[in-house]
Structure P
Amino acid sequence: MKFREFYAGQVITAGPYAVHEHEIVEFATAYDPQWFHTHKDAADQGPFNGLIASGWHTCAMAMRLTADAALAGSESFASPGLAYVRWPHPVRPGDALTLTLSVIESRRSQKRPDLGLLRWRWQLHNQDNDEVLDLEATSLFDLSREEETNP
């Protein structure tokens with residue numbers, strides 16, 4: 001989507017994204033090697049009663065859905081950060097995740113009119129409608145590229 005297509009109040013959905021056990025273990029082994037992410041037998045006896053995805057992996061899955069549904073072909077180039085990130089419920093092997101993107105604000109920078117600012121809330125839910133991720137992100141768009149990125 002192009003920056004001009006975003007507006008406050010807009011809701012975009014994406015997914016489902018199928019979560020596989022091997023993906024949870026591979027991600028965690030590389031980036032968050034805690035036993036409840038990497039060792040099924042130990043995780044089965046742990047506080048979550050089974051293997052769960054890293055919260056950072058959950059963010060990465062949401063990013064994949066966002067990139068495919070909203071950022072592909074856009075002028076997006078960076079993010080200054082998140083206002084908050086929460087993982088209310090764990091992600092488990094076999095989950096089917098659906099993302100809801102809610103645009104809070106979409107505006108041009110007053111100081112830099114070639115810069116678009118998008119504030120949006122990302123909420124990821126599993127097949128039981130349990131919220132597994134809630135975050136507020138700001139994305140930056142290079143509007144000087146607006147014409148050259150138009151197909």
Structure Q
Amino acid sequence: MAELHGNDAFIDTDKLIFGIGQVQQITGVSGRQLRYWEEQGYIKSISQKKGAAREYSMHTLFFIFHVTRFLDDGFTLQAAVDKAKKFDRQLPVLRQFLRSQLKGVDFQDDQSVIDFGYVDAEHKQRIYGIVKNGETSFKIENVD
């Protein structure tokens with residue numbers, strides 16, 4: 001099983017910066033929409049010098065993705081932003097959990113196995129996440 005070590009498994013997304021043109025290409029959201037969303041306080045660009053092109057963090061890029069996903073699901077802009085904010089608040093918790101619990105991923109013939117480590121303080125059982133044919137499940141195994 002390929003082992004992961006602490007923060008080595010995650011990229012510091014605050015250091016990834018995208019220009020407005022790149023954000024438009026990646027997300028499909030027009031520059032006009034992005035500027036409107038910024039004026040409304042839904043998103044914010046990175047501080048910039050007067051006259052410089054807008055730049056956005058990876059965090060903002062993901063937020064824009066979530067807003068557009070909810071818009072595509074039929075929500076109003078305000079509802080989509082509210083849902084994206086709720087999702088955004090969950091991400092640090094998920095990131096913290098994965099940083100501390102994710103021990104590695106093993107790719108087998110017909111499935112991928114995610115090692116989440118020991119279930120109990122006595123280290124008698126391990127829990128694994130299984131991904132097989134697009135389906136997910138958990139498996140707990142006794143450790144000898």
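Values quoted throughout were computed directly from the atomic coordinates according to the rules given, and no laboratory measurement underlies them. Since we're looking at a predicted model, the values are computed, not measured. Cβ atoms are built from the backbone, for glycine too; each structure is taken alone.
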message = Once mean count of other Cβ atoms within 10 Å over residues 90-97 is calculated for all of P, Q, which comes out largest?
response = P
remark   = Working back from 17.9, 57 (Rg and Dmax of the Cα atoms in Å, for residues 50-121 alone, computed), options P, Q, answer is structure Q
ask   = Which structure, out of P, Q, was helix-only ellipticity at 222 nm (-39500 (n - 2.57) for each DSSP H run of 4 or more, over all residues; to 500) calculated from, if the result is -13000?
value = Q
key: distance in nm of label points 7 Å out along Cα→Cβ at positions 26 and 114 - structure with the largest value, from P, Q   = P
ask   = Comparing structures P, Q by relative contact order in percent (Cα under 8 Å, 6 or more apart), which one has the largest value?
value = P
message = Given a value of 2.9 for distance in nm of label points 7 Å out along Cα→Cβ at positions 74 and 130, calculated from one of P, Q, which structure does it belong to?
response = P
note = With semi-axes √(5λ) of the Cα gyration tensor in Å computed for every candidate in P, Q, 38, 17, 14 is reproduced by structure Q
